[in-house]
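Next up: the structures, one after another.
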Structure 1
Amino acid sequence: AHIHPDSAFIYATILEGAIRSQVNEGPVTTYRAGESFSEYPGDRHGVSENASTTEPARLLAVFVVDTDETELTTPYKE
C-alpha cells in the first residue's frame, strides 16, 4: 500500500489489459482498457496490480502536484 502527497490529484486511464485498484477503504475495482479513474489528495492506494497473471497491462497516470513535492508515492504501513 502507498499514499500520494497531500497536493496530488491523479487521473489514470488504462491503455492495455486490466488493472485492479483499491483507494482508501473502497471496493477493489477492476478497470479495463479505455476506462479511467481518479485519486484525490492524500488518498491511500491499498491495491494496484495487473488483474491478469498472463496478459500485460499498461496505464497512463497524470499527477498534478505542488512544485515542492519530491516524492509521488510513500509506502503506507497499516
Structure 2
Amino acid sequence: PEVIVLGGGLVEAMPDLFVPAVAEATRHNVMPTFKDSFKVVAAQLGDDSSVMGVAAWARTVIQETTSLKNETRV
C-alpha cells in the first residue's frame, strides 16, 4: 500500500506516540525493497470514518447503477 492509516481511540489520543512507532516497526519488518514505499498516518475522520466510507460506497454504487441503466437505453 502507499498509505497505512491508523485509527482508533489510542491513536486519536496519542498520534505522536503511535504513528512513529508503527512506522518504525513496519519499516523494520518489511522487505528492504518496500521500506520507503509507503507512509503511516493517523486517520483524520475520527469517529465519522465508518459513516463517510459507507456514504462514499453508496454514492459509487448509485452512480454505477445509474450509468449502467443509461447505457442500456438505446
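Every read-out reported here was derived from the displayed coordinates using simple, explicitly stated rules and does not represent laboratory data. These figures come from a predicted structure and were not determined experimentally.
Taking percent of Cα pairs over 19 Å apart as the criterion, the highest value among 1, 2 goes to 2. Which one of 1, 2 has relative contact order in percent (Cα under 8 Å, 6 or more apart), as calculated from the coordinates, equal to 38? Of the options listed, only 2 reproduces it.
In this comparison of 1, 2, the computed figure 0 for helix-only ellipticity at 222 nm (-39500 (n - 2.57) for each DSSP H run of 4 or more, over all residues; to 500) is attributed to 1.
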